[in-house]
Structure I
Amino acid sequence: MSEVLRAKEVDLLYGETPAVRKAEISLRRGEVAAITGQSGSGKSSLLYCLAGVLPVARGEVRFEGRSLGELDDEELSELRRERFGFVFQYGELLPELTVEENTALPLRLAGRRKKEALDAASEVLERLGLADLRQRRPSQVSGGQSQRVAVARALVHKPAVVFADEPTGSLDSANATAVLEEFLTLARSQGTAVVLVTHDSQVAARADSRYTMCDGTLTAQMREVS
C-alpha cells in the first residue's frame with residue numbers, strides 16, 4: 001500500500017506553550033491508525049495539524065507527497081473538502097437537512113449535481129443500514145443512528161483520509177462497537193486511511209497501528225501494516 005500522509009518532526013505551539021513535540025507518523029491507504037492518551041495530552045491538536053486545520057510551528061505534514069505548508073488557504077479548503085473526511089464525537093449534523101441531505105453534503109460542496117450526490121448518499125446509507133431513515137431529520141433519529149450518518153457523510157465522497165476525533169465517545173458500548181465496526185469496514189473497503197483519536201483502548205485495539213500521546217509527545221506502540 002502506498003503512503004498517503006506523513007508528519008515529520010511536527011511541533012505545535014499555543015503561544016509559547018508546546019502542544020505537540022516532534023511528532024512523526026505515516027499512514028498508508030486503507031490503514032487505520034489510532035492515537036490514544038489522556039485528555040489534554042495533545043491528541044486532537046495533532047489530528048488538526050495532520051488535517052491542515054492548525055498550522056505547524058516546525059516540521060511538516062505531507063499529503064500524497066506535497067507539504068501542506070506549501071498550500072494557500074483556498075487549496076487547503078479544497079483539500080479538506082474533497083480529499084479529507086471528518087467524524088466528530090457528537091456527529092454535528094445540520095438540523096435543517098434530512099439524513100440523506102446531510103450525507104450528501106460533501107458532494108454538494110464539491111459541486112456535484114444534486115441527484116448524483118443524493119444517489120451516492122443513498123448508497124452509503126444503505127450499506128450502513130440506514131436506508132429507512134433517509135428522509136428523517138437529525139432530531140428524529142437516535143444517538144447511534146446519528147453517528148452512523150456522520151460516518152456516512154465522512155465517507156460518501158471516498159476521501160483519501162478520514163480524521164476521527166473520539167467518534168464513539170458519546171455512545172454506549174453496544175452502539176460504539178457497532179458504529180466503529182461499520183466505520184472501519186467501509187473505510188478499509190474503499191481504501192480510505194483513518195486517523196482515529198480515542199481514549200478507549202478497546203477502540204484503539206481495532207487499528208492497524210497504534211500510538212500514544214503524553215504531554216505532546218507521540219510514541220508508536222504497534223504497526224501491523226507491511
Structure II
Amino acid sequence: MLDIQRFVCNMFQENCYVVSDETKECVIIDCGAFFEEEKIAIYNYINDNNLTPKHLLCTHGHVDHNFGNKFILDKFGLRPEISEADKPLMNNLGKQAKAFTGEDCGNDFPEIGRFYENDKTITFGNHEFAIIPTPGHSPGSVFIYCKDESVAFSGDTLFKLSIGRTDLQLGNYEDIIESLHSIAKVLPADTTVLPGHGEHTTIGYEVKFNPYLKTGSLR
C-alpha cells in the first residue's frame with residue numbers, strides 16, 4: 001500500500017509528493033521546495049521514516065515544480081526524470097526562475113538524469129508507475145499513474161474543476177483538451193487524482209463537473 005505525503009511548496013503553492021510503500025523505498029514527485037523550511041520538512045520526513053528515495057520524478061518542466069531539484073541531488077544523489085519533450089524547459093529553468101520571481105534566485109539546476117521515453121515504467125519497492133503523456137500545459141507534461149493503487153499524479157494538466165494554463169511557453173490549449181479527454185477514457189472513474197496545485201479529486205468527479213471535460217467541450 002502506498003503512503004503519500006504532500007508538501008505545499010514555494011510562492012506558487014505547488015504540491016510536492018513523497019510516495020513510499022512497505023519496503024521503505026520512495027519516489028519524490030515534483031520537488032518545488034524553494035524556502036529552507038520546505039527543504040527541511042521534506043528531508044526530515046524522509047529521514048524520520050527511514051525512507052530510501054529511488055527516483056525524482058517530474059510531471060513537467062516548469063520551475064515551480066523543480067525549484068528543489070538541486071536539494072534532492074545534494075541530499076539523495078537523484079537527478080530529475082522527465083519527458084524529453086520538456087528538455088527545452090528544463091534547460092531554461094534559471095531564466096524561468098528569474099521571470100517568475102523577478103530576481104536571480106542563484107539556484108543551480110542539475111542536469112536531467114533520465115528521459116521517460118527510454119522506459120515508460122517507473123519501479124520502486126513493490127510498486128510500478130506508468131508514465132502517460134498528456135501534452136498541452138507543456139509539450140512533455142505527463143500523468144504518473146499507479147494502477148494497483150488507483151492513483152494518478154496529474155501535475156498541472158488537471159486540477160479540481162479546472163486545468164493548467166496553456167498561455168505559458170510551449171503551451172497548447174487544443175493539446176491539453178485532447179489529453180484530458182484521452183485520460184478520461186483510459187483511467188477508471190474512481191482514480192484519485194493528485195494535482196500539482198490544490199486539492200485532490202477523482203477522474204469521475206472531473207468528467208461529471210469539470211467544464212473542460214464535459215461532453216461537447218472538446219474542440
Exercise. Suppose you compute distance in nm of label points 7 Å out along Cα→Cβ at positions 17 and 209 for every structure in I, II: which one lands on 1.9?
Worked result: II
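For structures I, II, calculate mean count of other Cβ atoms within 10 Å over residues 73-80 and state which one comes out highest.
Numbers: I: 13.5; II: 17.2.
Top value of mean count of other Cβ atoms within 10 Å over residues 73-80 goes to structure II.
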Exercise. With mean count of other Cβ atoms within 10 Å over residues 41-48 derived from the coordinates and found to be 22.8, which of I, II does the value describe?
Worked result: I
Problem set entry | Given 1.3 for distance in nm of label points 7 Å out along Cα→Cβ at positions 9 and 113, calculated: source structure among I, II | II
Seminar exercise, completed: Value 1.6, calculated as distance in nm of label points 7 Å out along Cα→Cβ at positions 65 and 169 from one of I, II, is from structure II
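Just checking, which of I, II has the largest value of mean projected area of the Cα convex hull in nm²?
Greatest value across I, II: structure I.
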Problem set entry | With helix-only ellipticity at 222 nm (-39500 (n - 2.57) for each DSSP H run of 4 or more, over all residues; to 500) derived as -7000, matching label from I, II | II
Seminar exercise, completed: When I, II are compared on relative contact order in percent (Cα under 8 Å, 6 or more apart), the highest value belongs to I
Problem set entry | Structure from which 19.5 was derived, mean count of other Cβ atoms within 10 Å over residues 121-128, options I, II | I
Exercise. 0.75 is what came out when FRET efficiency 1/(1 + (r/R0)^6) of positions 57 and 177 (r between Cβ atoms, R0 = 30 Å, to 0.05) was calculated for one structure; which of I, II is it?
Worked result: II
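Each value in this text was obtained by applying a stated rule to the coordinates, not by laboratory testing. All values derive from a computational prediction rather than experimental measurement. Cβ atoms are built from the backbone, for glycine too; each structure is taken alone.
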